[in-house]
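**Q** What follows are several structures.
The numbers here are math on the coordinates, done by the rules we state, and not lab data. Computed from a prediction, not measured in an experiment: that's the story for all the values here. Cβ atoms are built from the backbone, for glycine too; each structure is taken alone.
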Structure P
C-alpha cells in the first residue's frame, strides 16, 4: 500500500517536472525571439505605445531621442526670465510624446522662426488639464511676467470636445508660488527611461503576444488598439500596409457634432479675447488623430469618417487655427511614409517640420 502511494507520488513529481520544464522552455522561446522585442528594449531605444499595447512586433520601429535642429525650446525649469516669443501648453503631443528624432515640435518653431519657445507642461494640480494650466498662468499673473507674443494651445483632436467643449474653469487661480514650484520640476524627459525594466523570462507577455497575434486575424480591434489594413505602403516597418490606431479614437467619434464643435470654438474665441487684452495672439492646434489622417487609405474601411476638422474649419474664429489634417494629408497622398510613427499614436518629426514650415507666426 505504502509502496503504491510512493510510486504514485514519484509519478506526480515526474509529470509536474516535465510540465514545468516544458512551460519554461515555452517562455524561453517566446521571450527570446518575440516578446523581448517589446518588453525588454534597452535605453536609449524606445518602442511606441500602440505596439506595446497590441504586442505587434512587425509594427515596431525602434527610435531614440535625438536633437539635430539648431535651436531647442525651453522647458519650465529652464525658464529664467528670458524673452519668450511663443508659449506652448498641451498634452502628450506638446511634450515629446512620440519620441525619436526631434520629438518636440517646439524645436521646429524655434529653429524655423529663430524664436524663443517655452513649453509649460500641464500642472498636476489641474488634473492634467490644458485649459486649467492656461488659466493658472493667466489668473495668477505669471503670464504677464512671461509676456509671450503668442500662446499656442494644443490637444489631441479626439480630446478636443471633452476638454474644450465644456464649461471651462475661467476663474481658476492657484497660488503663484505653487505654480513656480512645479515649473522647477519641468525638465526634458527621455521616454526610454519610462519603459519596463528587468522583466523576467517568465512573464504574462509570453501568453499575450500569441493571443493577440491569433485574434487580430479574426477581429480588427482588441482591448485598446485596432489593427487595420492599408491600401498602400505608408510605413517603413515589416507591417508597412497595416495601421495601428487607438481604439478610443474610433469610439469617441460620436462626440464630434456641430453643437459640440461650436462650443469648443466659442470657448477658444473667449480665450483669444482674454489674451488680446494683453496684446497676445492665440494659436490653437488640434493634433489630428492617426485614424482620421489615414482613414482614406484604410482598405474597405468599416468605420465612419471623423467630421471634426470639417466642422471646425468654417466657423468664425478670433484665433489662428493650425489645421493639422489639412497640412499633413497631402504628404500621404504623395506617398510619404512615417508621417505618424507606425507603432505609436503620435506623429513623427516629418509631421512637425511640415506643420511649422506651413504655419506663419
Structure Q
C-alpha cells in the first residue's frame, strides 16, 4: 500500500462501535508485521454510520488506478444509502505513506446498493486485471440481491482505470453475475481466481452456498473468465466452470479463493470450502482444490478435485474459511490455508487453521 517492498494486511472488525464497524491496516516491514492493537495499526478506517457493519468484507484490491500503490476494498454489508441494509463497498487508495486514517468520506470510491436488504459488500475481493488494461479490478458480492428471483444473490465486477474506480451502484458494474435461483445466495463468497487458463486475463470465482443443482442446498461455485471486454456477466449457464458438492445441505461455496499455482504447471488453481460436507463425520466440513489448465477448470465436484481436505471431526465446519497462502516454504509451489472454527484440539470449539 506504500510501495516499500513489503506486503501489508487489512483486518475487518464489523462489530466495532456497536456494529458501525472498522477496518485496520497493518504495514509489513523487514521484521514482518508487528502485533498489537488498533492503536498500533498503520491506518484505521471507520464507519460514520451506525449499524453499517463496515469491515464485514475486506481485501486487497490490487492497484486500481495504476499509480504504483496498492489499494484496499472494504464492504459494509448493512450500510444504508437510501435503501435499508442495502450495503456498500468502499475503495481506499494507497500512496507513499500508505492509507490514511479516515471515515467513509475519505474513500476514493463508494459503491452502494440500489436494493433494500441486499447486503452488498458481504464479500469483496480484488479481481486482478480481468480485461488486460493494466488496471486492477474488484468483485463485490450481494448475497441477498434479487434480480428476478428472491434472494438469488449477485456479484458485481467493477473495472479500474487511470482515475481509479468510479462511484457507482449495481447498474454501473461492468458485469453482473446472478444465480437465477430463488434463495441461491450467490455472492456470499467472491474472489479473484488468478488466471486459471493462462490466457493473460484474470478470472473470478463466486460462491452460491445455498444453490441446488440436483441436491437441495448443496451449494456451488462458478468460475467466470476474463477477456478483452472483461468478465461477461450472466447466470450459471454463462460460467466457464460450475463446481458443486453433490451432497444435500453441504453449503459448498461457503468460501472460495484463488490459490496461486499449487502444482507449478503455469495455471492458477482455486480452493472451495464446504462447511457442512460429510465424509464419515456429520458436518465435519471439507475443502477442495481444483486445478487450472488450458481450458480453465473443468466442471465437476468432489470427484474432479485434485485434493480433498477434511477434518474427521463432527461439527468442526472445516472449510468455513479458505485462502491461498502463497509459497510458505519457498519450494516453488503455492500453498493454501483452511479454517475450522469449531475444531476441538483440547478445548471445546476452540477452532483451528490448517496449512496444506
Structure R
C-alpha cells in the first residue's frame, strides 16, 4: 500500500512559505504525477493552503490539472511549447516557459502570458548564452510579450558552498535588471534555503513538498509524506546454500526465514535496491536478498525480529522508519528518482487530518 499524507504535504508548504517574504509567491511543482504522489490530489491539498500557481513539465500534465482544478489557478509548463501546436496552450490557458527566439516568435501571435526561461548554467532548456547576449544588447523584441515572469534554474542549490550558486545569481541579476517590472523566479526547493537573495518574487519548490530534504547537509526540515508498505505474499524457510532470485546473486549461509513481497521493479522498486536496501518490520531491518524481480521481492526475516510476521502483514520501505533520502543514499540514486518511479499498480491511500 502507498499512503500519501496530504496534511504533511500541506505542512511542508507552510514550512517553505515561512522561509520567504510574505510578498513572495510560493508555487507548487506537481510534475511527474506530483512526484509520484498523485498530481491532482497534491495540487488540491496545496490549493487549500493558498497555492494558486503550479508548474508541470508537459502540456498534457497542464491540461489534466486545468480540467479538474478551480479556475483561479495559473499553470506553467516548464518544457514550453515543444514542437507542437500552441492551440492547446491557448484553449487551456497554460503559461509556457519560452526558451528560445523561435518560441518567442511562435508565442508573439497570442496575447497570453508567458515566462522567459534563461539558461544561467544548467545547459538544459533556456535562452542560450548567444541569445541572452542579444537580448541584453537589445531587449525591445520582447517588449510586446505579456510576461508573467523571468526564470532560471539552479544547478547545485543543495550544495550551499558551491560557487556556481553565486555565479548563477549574478548572471540572473544581470538579466532581470532589464525587466524591472516583471516578477522573477530562481529558487527551487534547496534554493529557498540559500537565503533571501535567491528568492526574488516567486520560488518553485517541488521535492521538498513531498518530504525530500532540501538541506542535505542538515536535518530534514520537512515532514515525510509517503509511506510505502507492501504486503507479504508468502513466508517460507530456505536451507543453507539456497539462492535467491534471478541468476542466484545471493546465497543463504544458513537456514533462514524469508518473505516474498508483493512489489517489484514494475512498481518502482529500482533494481539498484537488489542486495542493498532493506524493508522494516517492528523496527528491525529486513534486507533484500537477490535481485528485485518485476513483481516480487525477497527479503530475509532476521532472527532478531520480536515476532515473525505472517502472510498479509506489511513491511515498510518508505516512511517513518526510512526516508526517501536514506533509501536513495543506500542504493546509489536520488530521492527524486525513487518518488517519480512509484508505479500505477499501488493502491494509493490519501490521509488528511
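**Q** Work out which structure the value -7000 belongs to, where helix-only ellipticity at 222 nm (-39500 (n - 2.57) for each DSSP H run of 4 or more, over all residues; to 500) was derived from one of P, Q, R.
**A** Going label by label, the one that fits is R.
**Q** The value 7.1 for distance in nm of label points 7 Å out along Cα→Cβ at positions 23 and 279 was derived from one model only; which of P, Q, R is it?
**A** Derived from the structure labelled P.
**Q** Taking distance in nm of label points 7 Å out along Cα→Cβ at positions 39 and 343 for each of P, Q, R, which is largest?
**A** Going through P, Q, R one by one, distance in nm of label points 7 Å out along Cα→Cβ at positions 39 and 343 peaks for structure Q.
**Q** Can you rank P, Q, R by distance in nm of label points 7 Å out along Cα→Cβ at positions 55 and 239 and just name the one with the largest value?
**A** By distance in nm of label points 7 Å out along Cα→Cβ at positions 55 and 239, the leading structure of P, Q, R is R.
**Q** Taking relative contact order in percent (Cα under 8 Å, 6 or more apart) as the quantity of interest, name the structure among P, Q, R where it is greatest.
**A** P
**Q** Which one of P, Q, R has mean count of other Cβ atoms within 10 Å over residues 87-94, as calculated from the coordinates, equal to 22.8?
**A** P
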